[in-house]
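Next up, some structures in structure tokens.
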Structure I
Amino acid sequence: MSNDPPLSSETTARRPRAIVLGCSGERLTAAEARFFAAADPAGFVLFRRNCRAPDQVRALVTALRDCIGRPDAPVLIDQEGGRVARLRPPGWRDYPAAGTLAALPERRAEEAVRLAARLIAEDLAALGITVDCAPVLDLPTADADPVIGDRAYGDDPARTARLGHAFCDGLLEGGVLPVVKHIPGHGRARADSHRECPVVEAPRDLLARTDFAPFRALAGMPWAMTAHVVFAAIDSAAPATLSRRVISEVIRSEIGFAGVLISDDVSMGALCGSLGSRVRDALAAGCDLVLHCNGDMDEMQEVAAAARPLSVEGAARLDRAEQGRRASPGDFDRKAAEARFAGLLSGVRVREPASG
């Protein structure tokens, strides 16, 4: 259990609560602003419901940070390309899914992935968004639920690592922090963790050689997001998000990830128990931050009430990530990058993302 002091301590004034929250719409309501000011979350996450046009999103991002008085608070979004893209036309361009880019020949694929991420970073940085919940490093198997599917680069660990690294490089070049997900691997899951809890029965040595390998190769990245998946060979009682053993033995030790560890959305159907218990269990297991996405005020109040302050270690990890982000941006010729990207995609059909 954490030895952190209670919320009323002097230390709490220096550290926000270990939660990342969403809001309900395109503008911050007065009730949300008051709640966020009191709850003091570590950061925020945006979804499609929050994103209509560039000027509107910039104003929302500013309002979110203003209400907690921290202009450097991380603001997250899922902008993978393909099916998972919160920013969409006409305000923003479409990007192909990871699987589409991975289908290109090797060198062409790596360049296309890096350029896509660099262009996405330019889109996000212009809005004040500093963290992109991508890339997906999961390795889908033939019998897996399609929830991952073409969001992944394929089933080869080494190639997934190379392409995932290229995506991270592109984001970092544009001053946006990548979040590798879903650590230590969602690819074998035969159920959609948005709805129920998948159980993976594969032996640990197989997982180490395959599913864990891309995350091990990218262990130096600044952020990672946990999988709501039970790995029976490691901890049959709890999904990775809530498992001290998975986080300590696998994510932190075997994989060697030392950055900010954020849970996947705790309102998802894979997790059991009250929201408060999910928050407490995720933090006790070793997550630095707990993510809650849907912007429901009653749920957010329960999440905030259960959350402790960000740990000393978590605060240090956030600070290291932010310092690296600020050092990253350089000159970028968007017009030339767009032209090169179009050339790399010549003959590739970009699938329209699903609505929602």
Structure II
Amino acid sequence: MARPGKGRTLAQQTVDHEPREVEVDLLIVGAGPAGLFGAYYAGFRGWTVAVVDSLPELGGQVSALYPEKAILDVAGFPNVKGRVLIEQLVEQAASARPTYLLDRTATGLTIDAASEGGVTMELDDGSTVRAKVVIITAGIGKFTPRPLPAGDGWEGRGLVFFVPSFAEYAGRDVVIVGGGDSAFDWAHSLQPIASSVTLVHRRDRFRAHQATVDAVLASDVEVITNAQVTALTGDGIVEKVEITTNDGEVLVRPAQGVVAALGFVADLGAMKDWGLDLDKRHILVDTAMRTNLPRVFAAGDITEYEGKVRLIAVGFGEVATAVNNAAVVIDPHAHVFPGHSSEGS
């Protein structure tokens, strides 16, 4: 893989939009943390690998939604920003010399009838990838932000759905709407640099990590519960937010930035038509990360099985399991266990 030029990070690859025909041992659909680690592990097993992602940049939702967020639950990293974790994963994957097909969406999946035939994946730009095995690590598929009812017409004029950079909110009044991890993470991160931070949630119970909730409640962030944002006002851009409590009280707060952290609507897109066994928006897998389709495995947030825990750390283990079990599909004489990467020659 070519190193990025001056001023570019490892995760910012040049996007080639020309249709291509690619033939590899392994195709990974999804360039988030699990997909990038899977690319490295494919190289460790001596395979050629291609990685497809609908986003124009490596890193999946970490790069798109929270590159500046501190991630605390990845083994070996007591505290690592999302973008740094992705850069490290991209550097690690470089040893496999993966072919990255970014800003492309997988649309069609064909499994050849012959047992040695492999899989053909069609992409929305006309590209075709032929592989012996596919591993789907595509997060939760395509995701669309849940709209803020009062925010119609304000997107791009002070209203955003995620915060890729904290610096632009320095010295501003910020209102965050939501009660999940993203809302509290952004409130916690913005509080030291913003002029004021107000968090509004429709209930008095939250879905965020308790330690982050406690930190926000103990800070200068104003938390307004049992309330909803009912209007945004301003001359061209947001200047004030109207908040109405369940008791009918109307509160007005200054705001030069509004973050609607209301979650996302997931859509598996074309994957719904591939014949995969699904549980709502997730792909059902067995303990080897096999799907119901031959030569198709899955790992990471998109998978479902009894006891599933959706953490980046779990995704790393799942994709390693998928790659190693795919080994005997790619080469019937191979072993599932690859040996330890730390072993000497």
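FYI, it's all coordinate maths here, none of it is from the lab. Given the structure is predicted, the values throughout are model-derived calculations rather than measurements. Cβ atoms are built from the backbone, for glycine too; each structure is taken alone.
In this comparison of I, II, the computed figure 18.9, 58 for Rg and Dmax of the Cα atoms in Å, for residues 139-298 alone is attributed to II. Of the structures labelled I, II, which one yields 32, 61, 7, 0 when P(r) over Cα pairs in 20 Å bins from 0, in percent is computed from its coordinates? Label of the source structure: I.
When FRET efficiency 1/(1 + (r/R0)^6) of positions 99 and 171 (r between Cβ atoms, R0 = 35 Å, to 0.05) is computed for each of I, II, which one produces 0.20? That value comes from structure II. With helix-only ellipticity at 222 nm (-39500 (n - 2.57) for each DSSP H run of 4 or more, over all residues; to 500) derived from the coordinates and found to be -6000, which of I, II does the value describe? Attributed to the structure labelled II.
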